[in-house]
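Following this line, the structures themselves.
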Structure 1
Amino acid sequence: MPDTALLPRRGLLLILSSPSGAGKSTLTRNLIEQDHAIKLSVSVTTRRRRASEIDGVHYRFIAREDFEEMRERGDLLEWAEVHGNFYGTPRRPVEQTIASGEDMMFDIDWQGTKQIVSKMAQDVVSVFILPPSMVELQNRLERRAEDSAEVIARRLRNAREEIAQWEVYDYVLINDDLQRTFGELRAILDAERLRRDRHPALRGFVDGLLDDQT
């Protein structure tokens, strides 16, 4: 009989979304560092690179004209305009990852989530991260010290629109304690990896068990 640990599994797409400052990026980074079985989808964006960001690691920073060409060719699985900038997910790396049985994580907003779900619903696990309060969200944005007061005010206004989309997601976590929230995220990923429909080879394995006359 085959080793069940070696049965091929179809990869999943783990989507994390949240208002800016709710902790999504920290959770994403921690999961990538601790779980080597999942890789981060690197989006393309037309916004300017922050001082703490590395091109090709956090995002691929491209010109607006290049983004528009990718969109017109159908090279983007999803795209959205957020805070006056464009973001998108290149299609080919996602399809290759899923086909090879690996998992991919997305740090995208609700607009991108809805687009991916519309195309690959069976492969998606979506999680929305909420702040414990709007006051705490503002404090986190100010402590980050990467945006102007005007940008922070705009992000807080947009946060309400983003939070209103919480019912689009499979899971919703309130990030009032980073360690606890990270543990909940790990539990979701572990459970979703074990779903029967992500293991197409199980049918053959079960048939073999039923045919075994010992």
Structure 2
Amino acid sequence: MNFSPLTLSLEVAITATLISLAIALLIAWALSFLEFRGKEFLDAAITLPLVLPPTVLGYYLLIVIGRESWIGKAWEAITGGSLVFTPKAAVIAAIVHSAPLLTKYLRAAIESVDPVYIKAGRSLGLPEWRLFLRVVLPLCQRAVAASTVLAFARSLGDFGVTIMIAGNIPGKTQTVSVAIYDAVESGNGQLARTLVLIVSAIGLLVVWLSNRMQTPKALRG
């Protein structure tokens, strides 16, 4: 039994979740507190990955970070290697898969904070970024934690975008979802069932944790 796809998926999911959280917090804060030209367009652009097929997102990423793009050429000039079909590409795929949904959750959580607290913070002269860090985030920390856990699960389960830009290289870019597909295609039912059960158990644990994080301590059984 080769557990390298599961190990790689966990590493990719953890990295992608941390990066997605930073990106999502920044964008959610901007959409919630700032007024600027193009705000609705930014919101639409964030929502777009949620409605497009994963293969379409993968194709866009191939255009943006592929070897013929300026990003791909710059990366290759600096590192000496291609960005696509590497574990880093799997992380990018997981970010694209999870960050938009995380941004939506975080924006909803931020905007659910009672405006009274925000007005009180502003009346004390807190700048917007300190108001966000010291008032808003502590008040919605359970929702942020639960959303982050769900983003981790979403990162762990990506298939379509990952296989488009990271490929299916055993021991290098083969994540658990890709390994399950590969096992089914090759007729290795035992491996497919084992990986499916492991991923399902992780998913069940993640959903349980997310629900528990959103439930006030006084209501927990």
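Given structures 1, 2, which gives the highest value for mean count of other Cβ atoms within 10 Å over residues 109-116?
1
Starting from the value 2.9: which structure in 1, 2 was distance in nm of label points 7 Å out along Cα→Cβ at positions 141 and 157 calculated from?
Source structure for this number: 2.
Matching task: 3.5 is the computed value of distance in nm of label points 7 Å out along Cα→Cβ at positions 21 and 77. Pick the structure from 1, 2.
This value belongs to structure 2.
For the read-out helix-only ellipticity at 222 nm (-39500 (n - 2.57) for each DSSP H run of 4 or more, over all residues; to 500), a value of -23500 was computed from one structure; give its label from 1, 2.
Answer by label: 2.
Out of 1, 2, which one gives 148 for volume of the Cα convex hull per residue in Å³ as computed from the coordinates?
Attributed to the structure labelled 2.
Given a computed value of 15.4 for mean count of other Cβ atoms within 10 Å over residues 189-196, which structure among 1, 2 does it belong to?
Source structure: 2.
The numbers here are math on the coordinates, done by the rules we state, and not lab data. Just so it is clear, the model here is predicted, and its values are computed rather than measured. Cβ atoms are built from the backbone, for glycine too; each structure is taken alone.
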